[in-house]
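Input: structures, listed below.
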Structure I
Amino acid sequence: MIVGCPKEIKNNENRVGLTPAGAKALTGAGHMVFVEASAGLGSGFTDAEYTAAGAKMLATAKEVFDGAEMVIKVKEPQKGEIAMLRKGQILFTYLHLAPDPEQTAGLLKSGATTIAYETITDAQGKLPLLTPMSEVAGRMAVQIGAQYLQKTNGGRGMLLGGVPGVLPAHVVVLGGGVVGINAIKIAVGMGARVTVLDRSLQTLRYLDDIFGNRIETLWSSDAHVEEVLPSADLIIGAVLVPGAAAPRLIRKDMLKLMKQGSVIVDVAVDQGGCVETTHATTHADPIYFVEGVLHYGVANMPGAVPRTSTIALTNATLPYALKLANMGWKQALASDPGFLLGLNTCEGKMTCEPVARDQKLDYTDPKSLL
């Protein structure tokens, strides 16, 4: 199979869909790899490293898309990239279609077979290709929140961990999944007071076993969210419903309960955000204020640490990419029910049930296409 890796073009996105090590694994398995010139530079990978791995460097994204049978990316395709997709071509990347009907319509029109990292599951029902970026984003969220709590950056002027004689900041984590647990690790390590809310008592018991009295746990309800907002200095939105839009846990009217200069970092923004007032921002223009509360909604947070993120992502995606290249998409997806859940669109059909439900589209069972 011919596998193509274009340069990412989303604002300040420095990750790349394939490392030189990943390219070497694919060429070693007998496949051709096309990489757009300078695609890896943002992550610290030179064209020479890709060439040494057996990849062929191409001058433009169009050459990569035109020549590739499978395109491997990081972020959802932008408008110009969607226009280059074609029927029979595989797109393997993060899509996050639920809050993005325009992208959905473009992919359906293209006829391409699109497989989304974030809806693939493993034998335990977990999300193996979302996990590495969720780990990065969860850890970054606290770093970023601590930065924006500084008065010079628009926040309340608080040190996350406090100092002797001064109370630490109160960090509230909405969701105890991969993003949440990584946010908790960093917040606890920085000395903050941490409260985590989740609707799963099993998750809360697990977190209580790990962190003990270093955190507080609350079952997530409207009443409990409203209860913690007045004391919250930093809120981390870490809610995920696989493939679907994130539930709105904080409404606009609830912001009035919060302190001026408090900070919200909504990691769930890729899926529409778990705060009603959240909208996607960029690394170039990351924040805005609503009711005096600082909102950070960058939709590609791990792009700020591309070296770490690219290596972690390729570690997770490469086995699946090899399976697609070696077996073809039909046989590869048929062999693994969790992999099949990654199929979002195929030849103009919507094959991801949560997206079909959210966007009121006709749903096609992916099994019927194998």
Structure II
Amino acid sequence: MGTNILGLMTGSSADGLDLCLVKFTGKGRNPDYEVLFSHEIPYPERFQHCFRNPLELNDAEIAELDSELGIWFANEINKQDLKIDFIASHGQTIKHEPPHFTLQIGDPRYMAETMKCPVIYDFRTADVEQGGQGAPLIPIVDQYLLQQDNSDVLALNIGGIANLTIVPGLHNSAPLLAWDTGPGNSLMDKAVRLFSHDKLSYDEGGNLAAQGKLNHKLLNELFEHEFYQRTPPRSAGQEQFGKTYFQQILKQFYPASDQEFKDLIYTLTVLTAKTITGSINSLSTDYSPASMYVGGGGAFNKTLMHLLRAELPSLNISEMNVEGVNQSNKEAFGFAYLGYLFLNDFTANLPGVTGARKAVTLGKLCKPQRS
């Protein structure tokens, strides 16, 4: 029969909702799966504006948005006319300050009532309660999708923040490792919006960056950020690479012309590339990856991908594309899988990745009330 789980993902880029409906069949941690449906739905302007600078929201606004977002999720899902047994919703991250707390909004109750199916939500809190970072959670999905017998594989996701997973082969006793490398698209996107007076929300294809030149002085100053000195496990968000930090960058270097804006966008693109490659080059000799799969919006940035390939000539770098899972739907697929783990009472965090004291099941269940 199988179980149809709809994974919902909204990332730190705050551009919209990714849906991925997955049918899981079989038992155990590695069930067979079939991707039945994937879709991306852009956020309304109000959500984009609020969620790009979430640290500026007060408690009343957060409560209102929690309800609004849950209703919007339900209405958008309803339009798709899908056969769903469970919804697994990541929600929109508003605050992420481990080991103290993490907050994702998108009230599951309206979804559960409207869709008449249970909603699994709040996937990060249980790990944070064990002293973990509550992130990254997708590495266990990378292991499920990508683990090979004899070779190590890298998985890179470039969303607002960039995160990296090294999945050792089955015959390599070294542990799976994963951590946030630093900014993904977050700083580039902010520079593009400022340059275009909000007409553009990101650098499509990396075209603006391709017209810029590297500002070496600024790049060297950006490398001074304390985040890069931390050893994993580590995670990042708006607290490190959001609006406040971007405003600090503008104080150091405010573009005085279109060309200087393009130089800034290119320099921020180089920063993302070099912090990713620095992380890969810091891997111990226990690992010898030959290939890397790239997902997230950054996979479409040709300038960024060119920089990564130039810095990592020994790696075969390709876009994520494994049996229906691609760079666009991988994280939504991932939360469908995390929902599957929850329903089968499997642990889903990796203590070696998040820093938690122990492995625990992740998520909470919101059931529809009986009518």
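Have a look at I, II and say which one yields 63, 44, 36 for Cα extents along the principal axes in Å, as calculated.
So the calculation was done on I.
I, II: which one has mean count of other Cβ atoms within 10 Å over residues 34-41, as calculated, at 21.4? This figure was derived from I. Suppose distance in nm of label points 7 Å out along Cα→Cβ at positions 146 and 194 works out to 3.2; of I, II, which structure was it derived from? The structure behind it is II. Of the structures labelled I, II, which one yields 20.9 when mean count of other Cβ atoms within 10 Å over residues 338-345 is computed from its coordinates? Source structure: II. Have a look at I, II and say which one yields 22 for relative contact order in percent (Cα under 8 Å, 6 or more apart), as calculated. Answer by label: II.
Please state which of the structures I, II yields 22.0 when mean count of other Cβ atoms within 10 Å over residues 122-129 is computed from it. Source structure: II.
The numbers here are math on the coordinates, done by the rules we state, and not lab data. Bear in mind the structure is a predicted one, so any value in this text is a computation, not a measurement. Cβ atoms are built from the backbone, for glycine too; each structure is taken alone.
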